[in-house]
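Q: Below you'll find the structures, each written out as structure tokens.
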Structure I
Amino acid sequence: MTAELALGILAVVPLLGFLVTALTAGIMQVRAEEAVRAAAREVARGEMWEAASVTVRSVAGDGAEPSFSTDGSVVTVTVRIAVPGPIASAAGMTAQASAKLPLEESR
């Protein structure tokens, strides 16, 4: 019975590692989407990119990497976050979200 239990544990532990990594990746994706939404709203309203970068890092954490671009009257904000954990790091997993909004007219 002991040998079977040892083999069972050897099969379950890696599976739990993958499940925790998948859960963490999902959480990071939600954070990226929330951060990109907030930053895009700020930039569309006329805030500076630096202020929106602070918002991204406050919502998604210090490891978040925001990027901004404008194309005419449309702003695009992209946020990338490295998924933490040994399995995610080995696989190079990142969560990424983008949002496009039209720039608001200044009054």
Structure II
Amino acid sequence: MTNICLDVSVLDAMFGDDDAIKQAIFDEFKVCADPIIADMDAALAVRSCEGVRAMAHKLKSSARTIGAIQLGDICDSLENAGIAEEHDAIRIFSDKLRAEMSAVLVAIETL
């Protein structure tokens, strides 16, 4: 099943029909994403480009692993903005990240 923000075929390719493992991975993503977002908020509050970059990088691979490709792409853009110390781009991509993260979490809950 493919949702506009979550392509579960990514996990299907790795784990086949093992729904229990896939659900455990989605559950772990939800648990791990909260502290990453909190750390990113803290980095944003002090305008730490390196902190934003590090958290975006961390979330990027997790997002892509569960099939949240658009979220992973936003994280990549945010990571690059952090490297370039582009504060305006960081603000824009962090807003996009929040919206996409919300959509991904809703998609996970509806599986």
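Read the figures in this text as sums done on the coordinates, not as results from a lab. Keep in mind that what you see is a predicted model, and the values were worked out from it rather than measured. Cβ atoms are built from the backbone, for glycine too; each structure is taken alone.
Q: If we compute distance in nm of label points 7 Å out along Cα→Cβ at positions 46 and 86 for structures I, II, which one ends up with the highest value?
A: Numbers: I: 5.3; II: 2.5.
With respect to distance in nm of label points 7 Å out along Cα→Cβ at positions 46 and 86, the highest-scoring structure among I, II is I.
Q: Tell me which of I, II gives -19500 when you compute helix-only ellipticity at 222 nm (-39500 (n - 2.57) for each DSSP H run of 4 or more, over all residues; to 500). All intermediate terms of the calculation are to be shown ahead of the outcome.
A: On the way: I: -19500; II: -28000.
Working through the options, I get structure I.
Q: Comparing structures I, II by mean count of other Cβ atoms within 10 Å over residues 6-13, which one has the largest value? Before the final figure, lay out the partial values.
A: Working: I: 9.2; II: 17.0.
Top value of mean count of other Cβ atoms within 10 Å over residues 6-13, among I, II, belongs to structure II.
Q: Looking just at FRET efficiency 1/(1 + (r/R0)^6) of positions 22 and 94 (r between Cβ atoms, R0 = 35 Å, to 0.05), which of the labels I, II belongs to the structure with the highest value? List each step's numbers first, then the result.
A: Numbers: I: 1.00; II: 0.75.
Sorting by FRET efficiency 1/(1 + (r/R0)^6) of positions 22 and 94 (r between Cβ atoms, R0 = 35 Å, to 0.05) in descending order puts I first.
Q: Suppose P(r) over Cα pairs in 10 Å bins from 0, in percent works out to 16, 48, 26, 10, 1; of I, II, which structure was it derived from? Walk me through the numbers before you get to the answer.
A: Details: I: 15, 35, 22, 14, 8, 5, 2, 0; II: 16, 48, 26, 10, 1.
Traced to structure II.
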